[in-house]
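Next up, some structures in C-alpha cells.
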Structure I
Amino acid sequence: MKLIVAVDKNWGIGKNNGLLFDLKEDMRHFVSYTRGKTVLMGYNTLRSLPGGMPLKGRVNIVLYPEGSDADASEKGYILVRSLEEMSAEVKKHSPEDVFVIGGAMMYRTMLPYCEEAIITKVDADGGATVFLDNLDALENWRQVASEPPIDDNGYKISFCTYKNSATLPF
C-alpha cells in the first residue's frame, strides 16, 4: 500500500477541506499513479472531490462509519464503516495498486501500513490547517528518490519517494 499527497514546506496538506495549491503538473502526477488503481479515502475527502463524486477510472474505497449503502451505490464507491472492513476490502486488491489519498486522519491512521509514500513537495507555505507527519523526522521513513524541482503554476515543486522500513501488515 502507498500514500500519495502534496505537502507544503511545513508538511501542510490542506485547509477548509480543500487542497492548498492548484497544481496542474501535480494533478497529472497523481493521475499517472492512481488511474486504474484502488484509492482509499475518508468521507470528507470524497465530499471535497468535484461534485462529491468518486474518482473516475479507479476503485474508490471510502471509510465512513455513518455512511449509507444507498449513497455508495448511487455514486459508485465501496463503503466501509471500520478499519476491519477496510482491511478486508483492501485484501481483495494488489497491495502495490492501493493508494491512500486522504484526508489527514486517513493518512495518520494508514501511515504505518504504507510501504511507500509519493510526496509532492511544494516550496511554499500554503497556510495549512491540517498536516501530514513529517516523514523526514520519522525513524522508519527515508527519502529514496527526488526529481529536480519544476515550476507548476508559479510554485517550485519536487516529486519525492519515501520508503517505510517497518511497514505493518494491514
Structure II
Amino acid sequence: MVFGRLYATPEGLNDLWAVSDGEALVGLRFVSPAEAARLRGGGDVPVFREVERWLDCYFAGRDPGFVPACRFSGLSPFGAAVIRELFGVPFGETICYGELAERVARRTGGRPCARAVGQALGCNPICVIAPCHRVVGARGSLGGYSGGVGNKRALLALEAKAP
C-alpha cells in the first residue's frame, strides 16, 4: 500500500509531496501549486511524523542531525552509490559534480564522470533529505535540478543563512 502526504514549505518554495510504503519514505518531491491543490494524501504512517520533524528542523535553518527511514528503490548500482555519497556533503556546504564523481569513483572503483553523476541525481527519489541540491557546477553555477532551479536556489540560500 502507498501513502502520501503534502508538506507545506515556507514561502518561496513549492510544497513537498511525501510518499511512503507504510514503513519508510520512498519519495519526496516538489510539486507545483496546481498539483498540490489536487493531491490527496491518505494514511497516518509513523514515518510521516519523522519526515515532518526533519523538514520542520531543516526549514528552521538547522541541520536535523538525523535521517528519517528512507528506502531508495529502483536505482542503478551507480545511482545508489551517488545517492550514498550525497549524505557526506554537510549541511550548508556544496560540492561540484566533478568532485562528487571523483568520490563515487574512489568508492566504486569506476571512472569519474560528472555528467553521469548529474543524470543519477536527476533520478533521486527523495529530494532535500538526500541533498542533491548541494551539488553545483564547477564554477558555482546551479546546473539542473529536478525540483526546479528556483527551489534549489532557495534551499541553498536557507542553508547559507544557517548559524
Structure III
Amino acid sequence: MDLKAKIRVIDDFPEKGISFKDITTLLADKEAYPYVVDQFINYLKDKNVDMIMGPEARGFLFGAAVAYGLGIGFVPVRKPGKLPATTARNDYDLEYGKDALEIHKDALYPGMRVAIVDDLLATGGTMRATAELAEMQGAKVVALGFLIELLDLKGRDKLAGYDILSLVKYEH
C-alpha cells in the first residue's frame, strides 16, 4: 500500500518553511489505518514483547491498537502532571530548553520487554527520552516503530543501537 498517498502534506504549517505531515487522512482511511497497525504487529510479533509504550498523543493512536493486536498491555507516556498515581519521570534536553515525560511507576518492571510505537521520528529526542524512561524502570527496549521518519533531521542517529522500523520516509 502506498502510505504516502494516504498522508496529507500541508506546506508552511504551522509556520513558513515547514512541510507538515497530516496523518488524520490516514487514520480516517478504513484500509490504511488497519494496514499500518498490522505492519507494526507483524514487525513485533516474534520479538517476545511484554508491553507497548506510546508517547502522547499520536503514539496512543497506534500503540494501543498494536498492543490489542498482540494481546498485551499498553503504557501511555505523558507530559508531567497528567497521570494520577505515583510516576517515574525522565527530564531531557530539547534543542532550546527542557522537557519531561512520565509513566506510572508501577507500569513496567525489571526484565520486561518493551516496544515503543509512535507516529513520527523527527529529531529523536522524545523517543530517546521515552526509551530511557523504560530503561530507568529496568525494562529492555526491544524495538521502536514509527509511521513516518523525517530523514533529514537524523533522529535515527540519536537512537543508535535500537531496532527501528519506519514505514514511510520523507527526505524533507
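Here are the numbers for this structure:
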{"read-out": "Structure responsible for 22, with relative contact order in percent (Cα under 8 Å, 6 or more apart) calculated and labels I, II, III on offer", "value": "II"}
{"read-out": "Identity of the structure behind 22, 61, 18 (criterion: P(r) over Cα pairs in 10 Å bins from 0, in percent, for residues 40-103 alone, calculated), options I, II, III", "value": "I"}
{"read-out": "Which entry (I, II, III) yields the derived value 11.6 for mean count of other Cβ atoms within 10 Å over residues 64-71", "value": "I"}
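Values in this text are rule-based calculations from the coordinates and carry no lab data. All of these numbers come straight from a predicted model, not from anything done at the bench. Cβ atoms are built from the backbone, for glycine too; each structure is taken alone.
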